[in-house]
Every structure is written in structure tokens, then in C-alpha cells.
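Q: In C-alpha cells below, several structures.
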Structure 1
């Protein structure tokens, strides 16, 4: 018997927890895609897949099949809610895909940014309860989604340059990562027209680690605590600053396609500790993956103004687990002990080159922290051989 799925467009729900306000999907949701724009946008909507019919009239029913045609009324409702003048396609999946690609909002003013390809050159759309529902190869500057993607990358480049200053080589490394990722040889295409286009790309190469094998005391000069604090104890790091504790490694990675992982465990039944990637300390946003109480499992969230719950995995979390969060284009994943558990598509956070840890209260500890750009040295070697873009250490 096929698994029942129902599809809706409607508002995210603002809820309250011990950590404060957060946005969540309606009851019975198994998959969600955020269709909101920036935090100051009037758009409050998401796309939700549920395992039964909803009775709440705030949610517009879109049918029980991703490949079903939408009615004229459903199409008009979709366009009205998201401020769209036209849509390509009539099938539900095609409408969702078009909203996040060719007809996405590169300014994020009315609706979501476009899907950014992965470092493997794929435009991907994941939906909880379904896994990967659509993907295709990114075609470079001839791709129909390229104009929207280019605008987002130019925005990100301006933000990166402003955050680190002209003397840093991070902007050049970011250009290098994008040239490799998008297979576009002209780095000036990533630079806004009102900025200096003479900057040349550099090879992206960043990884950081900390095993905390040192004397008990402060977390160390490689770290910055943004909320609360952490202390090294018995060759691990513990939260000591109060309810919420957030710290990032001080080294900037070469791109926003990055991951972080550590061994997380607890002294009691509720760890609530986890990892962050694509963190921007100035704007305070990031993707988080964390383990919950011993019987609840793991959840993937994003902080962009207010927390939004993106996905979860139910399982026992008793004992130490290696937790990993991974941001690759608009594909965000959570891993436990090397096994992929949660995969979502989210376009909200497009930049952020720091990684870090977080823990709630004094429940959990971290050990053997590791983080890196996804464009690793091994992948660089393959791409260099294929594209011949490197010359004397420069791209």
C-alpha cells in the first residue's frame, strides 16, 4: 500500500519553547520547503507534505500527488501568496521547482532565493518523507537559472568582502571555490559591477580541527563564544555559560559549502548539543544539527532571525555520537556516525564561512571537532585535471 501524502501551501507557525520562539510546520508534516523571503518580507509561507488531510483552512490543499496538475484556482492562489506573475508548468512538482529556480527571487524580497547548485554541479530539491524529488545538472552561464544564481553570488561576494576587508584573501579564495564549483573560468562574473573586478581567484583550501587535548580551562584562543561559554575539561569541551552556549572557530573557511562535526554526548538524558555550519557572526545565522533527549533523536534547524525547524530523525541518542552538519549549495544534511539521516533543501542562508558548536544548558560535551570546505584537496585535484584552470597556484 502506497504511503499517503497530502500537499499544501500555507503559513509557518510561530511556537514557543524553552529556547524561545521558533517556526514550525503544521501538524502531521513529514516534509517542508521554506518559500519565505528575507525576514522583513510579508511572505510567511511554506510548502508542506503531510501524511493526512489538514482541517486548518489557512492551508491551501494542492492534492495528493507531486505529478498531478494543479487547477487554475490553485495556480492563482500560489502566485498570489508568493507575489509571482507567472509560473512555468502546471504539475505541482514543476510549479515548486520553477518557484525555486527560474522564477525564484534573487533579492529575497518577496519569496525564497533560488536553489544554489552543489559542488558536484547538481541543482537538487529534497523533501522530507520523499528524499530527492528532482535534480538536474547545472549548465553554467547558459543555464536558465544562472541569472538568478549569479545575483545571489554577487550579493554574497559583497557581504564576504565587507566582513573581512580588502587585505584578506578570503574573497579571492571564495572566487576560486566558485570557479571550480560552477565550472566558470571568468571570476569577474561573480563580482558586482560596482566593485573592483581585477581581483584574481586563489585556490580554496581550508580545514580546521581541535581535539581539546590540553589543560583544563578556557576553550582557547582559536574559539569565540558568541552566547554563553565553553570550558575545556578532561580533554573535551563543556558548556558553562548558561542556558544557550554558542561558539565558532575563528578561522574562516574558503566558501559557504562547508561542514562541521564532533563527537557529542551528555551527562544526563537530554544533550541538546550539536554542530553549526555556514555561520555568519555579523548577522547571526547558521544551519544547526543537534541531538535531543535520549529518546527523541536529532533535528536540523536554521537560525535566521528566529529558529525554523527544517527536519528531524527519530532515534535513541544515548551515549556518544559523531554528529555532522553539511551545507552544499541549497542541500543541507545531517549525519549521525557517518550515516545520512536528514536531507533538506533550503535557500535562505547563502553565505557564511565559519563553523562551530552549540550546547543547551550544561547537558552535553564536544570532542574531536573537525570542519572543512566541501571542495576538498582530493576533489580539487580531479577538477584541476579536468578543467586545467590552475596556473602557478592561482585559478
Structure 2
């Protein structure tokens, strides 16, 4: 049995890549090129560069990189099949970045198991076949985080800056990436700590400026008024009582802070429920087999992630990746969880990566106990 297990470990990466290839072929025949509710808007912007409505135009400027990505295929006279093919190629390339990053923070064995777990996470790979921004955002963010965790010299980080800016404008949650990049960049600079703190404060100010300009079209106050936890799923809404007053003015950072200050309990309840809905991922309207698959694969990985937290070899990378995962979670907690669960895509690779370090830690401790007992 031990020999079989060791043989399996030796072939984990080829097995994972074989499963990945089989998944891609299966999904290609099953889905082809898929469109969702927002696809029409992406295509309209890709073709015309504008929707013609000031409100819509202002909202979709935060998806400008994805519409630019689609416009390249439109202007080249290529079909949308080529856009999907490119998304799949980028997603496939990001597997190597994840594997290499996992080796850096854990071990080769942990990296192999992490790659296998991620490949088995079917929920993420479906979105590579949609004309949606999620696939490109997930792949590009993986490469950006790989570069931020690997690069130790300032010049190497400067090389990746264009990709960071491009990824920032694929989807609004990209707002977290400049903060991660700034932390990595400051860590590489040979200067006094007080100067680094000053630059960090400046970076936070820039992000606050971007958030202030981003919020007006995201109907944040309206979701608080309805008590919405999952988009278009009123069964989980938390209706506010008569004492809760939601500002009628535009969505803005000052209005958000005002609402939090005046209704902290209601706000906390909303944030907690949206965080749970986001991380649990299982939904009452999913099939029981889908929910069972989530419970059996994802839930143990959260616990193993926590268990292996202290064993990460690269401490800087550990904090950078945790910052990314927390940032994505906070954005959903402040806004809303989507009904199809696709907002989990950017963080789930690192959950599996951390989980395999937890598995390795548990196995090593168990092996030590057995050896001690034999002695």
C-alpha cells in the first residue's frame, strides 16, 4: 500500500494535467462558447467602445481591460471561439504559476497535491468557457501574485507593473491587487521604514480615491436597503427594521461610512451573512450532488489551510496571499455575493495550496509519532 501511495505521488502532476485536459475537452463539447446576462454589454463595449448611456459607460470603465481583450478578437475578424481558446490557454499556463508558487511556500509534494485539488475543482474551470471577465481575471491575478511573491528585486517587480494595471481593470475586485503589489514593491526597496510607511499611506489614499470613483454605479446603498445577501435570491435577504435609514444620496465612501456608523449591528449582520454565503459556496438552489461535492472537497480544505498556516516556508508570500484572499472576501462582504458563486474563483487556488501544506504537516506529525512509538 505504501509503495502504491509513493508511486501515486510520483505521478501526481501528470495525473493532474491529464484530468485537466479531459475536463477542458469535456467542457468544450458540453458548453462551447457560453454567454451570460452581462455578455451583451461586454460585446457592445468591445465592438463600439461605448454603450451610449453615461451611467452604463461609467460602470463598465472598471471592466475596460476585458472589453479591450474582446475587442482585439473582434477587430482582427476572429470569432469569439478564439477569445475562449485564449482564456483556456491562459488558465492552463496559470497552473504552472500555481505549482511553482506552491513549491516555494511549501514543497514539491505539497505543490503536486495542491495542483491536483485545484484541477478537481470543477466549479472554477467552467467559467473559462464564458464570455465573462472572471476567467481572465483569475488567470492574470495568479500570474501577478506569482510575480509579487517570487520577485525580490525592485526591477523585477517593475516588469510586472503593466500586467498589474491591466488586471486591475479586468474586474472591480482588482482594486486589491495594487495594494498587494505596493507591499511587495516596498519590501524590495532599500530605504528607511518611516519612508516605506509614508509611501504605504499614499498608496492607501490612491486606493480610497479609486474606490470613491468606483462606488457611484454599484448600487451599494440599494443592496443595504433590500438587505440583499445573494444577488437575485430574496429568500436570504435580511430585511432592515424601520429604524434603519439608508442614505438616498449617491453611493459613495462617506455615505458607506455614515451607514456603518449609524447602523453597526445591521451592517455587521449583513457582512457576516454575505461572508458565510461567499466562503461556504454551497447554495440551497444547487443540486444535492453539487452541494455534497462542495462540502467534501472545499470544507476540509479550509480547516487544513488553517492547520498548515504556520508551516509556510516563505512568510512574505504567506502574508501577500492571505491579503489577497481577505481583500476579495471583504469586497464581497461589503457588496454582495453572486448567485452562481463565481466570485470565489480568485481565492480558491490558494485555499487548496494552503490545504496541502496542512495535509503534509499532519502526515509528518503522524509519521513522527509512529517512529517515536516504535523506538
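Read-outs: derived from the displayed coordinates by stated rules, not from any lab. If you're wondering where the values come from, they're calculated on a predicted model, not measured in any experiment. Cβ atoms are built from the backbone, for glycine too; each structure is taken alone.
Q: Can you tell which of 1, 2 yields 3.6 when distance in nm of label points 7 Å out along Cα→Cβ at positions 20 and 228 is derived from it?
A: The read-out was computed on structure 2.
Q: A further question follows. From which structure (1, 2) was mean count of other Cβ atoms within 10 Å over residues 60-67 calculated, if the value obtained is 20.2?
A: Attributed to the structure labelled 2.
Q: Where is Kirkwood radius over Cα pairs in Å, for residues 140-299 alone largest, in which of 1, 2?
A: 2
Q: Have a look at 1, 2 and say which one yields -5000 for helix-only ellipticity at 222 nm (-39500 (n - 2.57) for each DSSP H run of 4 or more, over all residues; to 500), as calculated.
A: Clearly, the read-out refers to 1.
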